[in-house]
Structure 1
Amino acid sequence: MPASEDLSRSRIARLIAEGRVSRGGLPLTDPSARVAEGEVIVIEIAEAAETATQAEAIPLDVVWEDAALIVVNKPAGMVVHPAPGSAAGTLVNALLHHCGASLSGVGGERRPGIVHRIDKDTSGLIVAAKPDRAHHALARQFEKHTAERRYLAICHGVPSEADPRLHGVKGVSFEPGGVVRIATGLARHPTDRQRQAVSLTGGRHAVTRLRVLETFGIPPAAALIECRLETGRTHQIRAHLAHAGHGLIGDPVYGGRRRLSARAVGEAAAAAAAAFPRQALHAATLGFDHPATGERLRFEAPLPPDMAGLVALMRGTGAPQAR
């Protein structure tokens, strides 16, 4: 294929299966058929088909948009992709309505190309491509780990080198600048399909680096941390923090029953943390090279009101936030 078309192997295989690839006027049906020098292969690429997913007029916080891509600050509670039980109200539904005819087709369908995901109850920045070419170019950056992803989180305890317990946790090491590195395998939990399980002998390689930005309480009982992803596995930050003994506040899957001490952070902050309705995790920074121009783009999204309110309470300067 001409490099300018930038079609994936799976897309070409689908075109062969659909009878849209021919040699000498005859359709090719075998994706592994050998070709000889001088043969002419004709590939017919049809107009992008309309997707079965319905477009919905859902308001979006658009941070950047051009002909190639769109960056959105996703609210907590919004699912990214339609799935059983979440067929409507997703980010894809909203993007289909917002982008409309500017979607030129990803994988043969007129739909946005999502190259990375964030959990339903994680807020923050996510990028989607409009044409196939931009989709593949962005996907390569995420696969090669050249895209920047920085998260802000509020966790139980203080995950730092000063914690002697952390020195005995397998997969945890320490780097200059107060950075804690967590490197393990991650695999589907053997009995709970909704969870990821840390593995030290198998699973998909996952690396998270974190650094404490601020501590709360006397003695310190919680911390605002930044997490940088070297890999992007499902539930990676949540599973790694739980493995290190510093689960996220509000995390219903990995946080356990841990509660902040009212003596350490005050009654109001402890109550707000106990009632926090989601994992306190926000995709705050997203950086990548523009797929068309090569320009380095970097976007930041401030803490959403619920996390900012919890931080203010734990600093002793805030009031309970209406939810």
Structure 2
Amino acid sequence: MDQIVKPRLDLAKFRDPAVTLDGSTRATVALRTLETLWFNTGTLCNIACAGCYIESSPRNDRLSYLTRAEARSYLDEIAADRLPTGLIGFTGGEPFMNPDIVGMLDDVLGAGLQALVLTNAMAPMRRLREPLLALRRTHGDRLKIRVSLDHYTSAGHEDERGPNSWQPTIDGLVWLAAHGFPIDVAGRKRTAEAEPALRAGYAALFADLRLPIDAADPVRLMLFPEMDPAADVPEITTACWGILHKSPDDIMCASARMVVKRKDAAAPTVMACTLVPYDPAFEMGRTLRQAARSVALNHPYCASFCVLGGAACSR
């Protein structure tokens, strides 16, 4: 499959959070309301994908496993401050490798919140089939699973995720559907195929597997733009909102934050969003209250994924 080739990033960009390279005022996004809080459960993963923006692998432990007690402290803050947060997302790495994942899910669901787990649906998830079924019996549809399936063909998927990764993921998807879990799929725009063709390919696959997923629904099948930090992208200025007919309220950091635990750190920290887990410029404090401030769109992903890419990790 033909790969999309992009020019390389001008390294002088994204150095100043206040102004762009040409001196224009850089766009910022205020936290409108905290609708979604993400927990990064740790960067360890059972596979190493070619284009993983967070470089997850069986050896990457730059972000440590978040513990149940650490996650619960943020749930307590949400309750104490009566924040309007309705969704807690779990991402990684592979969340089902975290030894506290079932307990964290039980705490989230027990608090009346919705939980969304991003997973490759492979062996780590399958080892937890019985606990997951127990959670579903207790909490019903408030537990949703989003499975990463990078293409509708085995060759396209394994080009990103490696040999022998297709069938275990398909088996996991089929198991989830057979047991009534609400499921979504996350794909990638890695090839030259237009989006209608991609959605048609996924639709045929879902029909063949009898999966209850509407491939035309942009939430049930999220097609994420490719994220290459070295690819050149425009900087986002305050003028871009009018030019692009977009509102800063629609950008992910207007309604979400992410908690990470750095290796050897004493405590977790809150990041502006899920896409910049290693960048200290996007650390916003230890608490959700400290993190309730504006974010400067000072990273290539702000343009390629959110503003120009039109994507978001939750809807």
Structure 3
Amino acid sequence: MSLLLALGLASAVSTADLQANTVYLPAGQPGQRLALHCVAPPQATRHAALFVHGASFPTGLASGFEFAPGDSWLAFMARRGYLACGLDFLGFGNSSRPPAMVGAAGAAPPVTRAPEAAREIARAVDYLRTRRGMATVHLVAHSWGTIPAATYAASHPQALASLTLFGPVVPSRDDDAPITDAWWTITARQRYRQLRFERVLPKGVVLLEPAVTQRWTAAFDASVPHVPGDAPGALRIPAGPVADIAAAEHGDYPYDPAKVAAPVFVVYGDHDTVVDDARAATFLARFTASPLKWRLRIDHGTHVMHLERNRRSLYRSVAAFIGTVEDGQR
């Protein structure tokens, strides 16, 4: 009985130790700040994994989402000895809302474009190196976040130990109308329905984790300020990422992939609607300066595989890539 009690207490302690703590960084604009959510490993480390989110929801709904206490992608990496942090870009999560997010949508250009977001990544990396003493930083980006992440990597060729691009935005034949508004709206329920990918998956197949079905919608709704006068439940989302996605789908990126000198990993699910095998291979081939390139398709996964039942396959694949990079640097 005493052994079982000890094991239970140890589990409770480890879970408590793996809770995210939020620090705020200056965003370079008056009155604006960036939220960086970090989970520290049980032992001291000099290695960090920095996660950046996609176009519509922040760290707390992505790499930091807890399926159970102490069970998130950030916590997974912390258990493997990394200081695991997730950055909320301006206009998302716990970071500041730019003034344009309060005014009329058509009164300003799209908020939070990739070059600006890349500068925000730079602030997070600088914090990890100078304030937290990290010798290496591995950048893990999802969806739209892969655009500012690669933009940062291309302009800071020696700053990153590796670059993981999960579900990257690749050129396609889409021909959407230009994005000119500062922000757009969606309800939390509408976004949750999109996460189910019912038009993509076989009929009756649900890949989302039960915790997402139970708690994600309410958490998303609570993560965004509700502006008086907006439609009930409407959440204002920065439109810069959508504008970047539209440009990337036409092959227009704010970076030169040949200038990315870090090892690059492109990973995606077989039901991803943004990238497939052929386009991923063509996309990755453009990173000609990278000393190590991995490409992996994980079956039974969509564009939001980090919220699905096979998420640990994604977690372990990214950890294996990062571990391989570190083995090669010793």
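Each value in this text was obtained by applying a stated rule to the coordinates, not by laboratory testing. Model, not experiment: these values are computed from the prediction. Cβ atoms are built from the backbone, for glycine too; each structure is taken alone.
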Using the calculated result 0.05 for FRET efficiency 1/(1 + (r/R0)^6) of positions 159 and 239 (r between Cβ atoms, R0 = 25 Å, to 0.05), pick out the matching structure from 1, 2, 3. 2
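When relative contact order in percent (Cα under 8 Å, 6 or more apart) is compared over structures 1, 2, 3, which one is greatest? Don't skip to the answer; put the middle values down first.
On the way: 1: 14; 2: 25; 3: 18.
Biggest value here belongs to 2.
When Rg/Rh (Cα atoms, Kirkwood Rh), for residues 151-254 alone is computed for each of 1, 2, 3, which one produces 1.02?
Working: 1: 0.95; 2: 1.05; 3: 1.02.
Source structure: 3.
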Can you say which of 1, 2, 3 returns -5500 when helix-only ellipticity at 222 nm (-39500 (n - 2.57) for each DSSP H run of 4 or more, over all residues; to 500) is computed? 1
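Given 43, 22, 17 as the derived value for semi-axes √(5λ) of the Cα gyration tensor in Å, which of the supplied structures 1, 2, 3 does it correspond to?
Values: 1: 43, 22, 17; 2: 29, 25, 18; 3: 28, 24, 22.
Computing semi-axes √(5λ) of the Cα gyration tensor in Å on every structure in 1, 2, 3 gives 43, 22, 17 only for 1.
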